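None of the figures in this text is laboratory data; all of them are computed from the coordinates on show. It should be emphasised that the depicted structure is a prediction, and the values quoted were computed from it without experimental measurement.
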Structure I
Amino acid sequence: MINSDQSQSQERREFLRHPSDLRVQLIRSDTVPMQLHTVELSMGGMHVECDRAQAQLLAPPDIGDGQQFTARILLSAPGIDGRALTLSAVVKSVVELGNDRYRIGLHFSKFFGKSHQLLEDFIRALEN
């Protein structure tokens with residue numbers, strides 16, 4: 001059952017989210033690159049799941065969300081298999097899932113090179 005808060009949130013969502021399992025590397029100059037996997041992807045952002053240590057690097061308790069990373073997402077779909085997106089992503093949410101697992105929401109703030117078009121093509125392939 002969807003409550004009214006969920007329904008309003010879905011109405012406000014600008015981009016449709018798609019389940020995904022893609023390799024992503026999050027890079028920031030002051031940390032070691034993190035290797036993660038997406039669980040959802042849209043034109044506006046992604047969700048990744050990680051453990052507590054990674055969540056604390058992505059959104060340190062004393063700072064919270066707003067951390068910016070360079071993200072490299074390896075695509076896997078016919079016609080674009082093995083191509084990588086490079087973009088800037090900002091941490092927007094952290095949700096504890098239990099069993100030392102966290103879901104991190106990241107918003108795409110800037111696309112580099114042909115990444116925007118590649119992501120559009122990839123999502124179009126998911127929808128077909």
Structure II
Amino acid sequence: MIDLIKKLTQAKGLYKLAGASSKQITLAQEKLSFKFPVDYHEFLKNFGAVSFGNCELLGIALSDSLNVVIATERERKLSAQFPLDMILIENYGYESLLALMDKNGTIYQWSPTSIKQIATSFSEYVLARLNEQ
């Protein structure tokens with residue numbers, strides 16, 4: 001996890017928000033009925049939410065577009081196919097593709113017509129996104 005935090009901090013063009021408090025994280029988990037995996041929890045404590053290059057990782061933010069609770073709830077309402085046991089961590093912004101995370105931290109590329117596992121953890125996903133930049 002330290003490696004992820006360090007690499008994110010060094011990302012070119014990084015825009016980051018202030019880290020979230022334990023109370024904010026707990027409230028978000030309660031609203032989503034979803035316990036965040038350890039690496040995502042640590043990400044939230046350190047960054048809140050971030051963007052770099054063409055990547056925007058959702059978290060705890062005042063901005064609706066970067067707020068994991070608001071964005072996940074919006075997608076749940078928009079699509080009857082949205083898996084209720086997952087949360088939205090990134091909206092790719094094209095072809096209705098989203099990056100979703102399950103309670104084990106596994107990341108999936110999802111659209112209303114398909115789902116495919118793309119990373120075994122939030123950390124693995126973020127490091128891959130950093131390598132794309």
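Supply the structure label, taken from I, II, corresponding to percent of Cα pairs over 25 Å apart with the calculated value 16.
For percent of Cα pairs over 25 Å apart, the value 16 is produced by structure II.
Could you tell me which structure in I, II was used to calculate helix-only ellipticity at 222 nm (-39500 (n - 2.57) for each DSSP H run of 4 or more, over all residues; to 500) as -6500?
I
Out of I, II, which has the highest value for Cα Rg over 2.2 N^0.38 Å, for residues 27-82 alone?
Once Cα Rg over 2.2 N^0.38 Å, for residues 27-82 alone is worked out for each structure, I has the highest.
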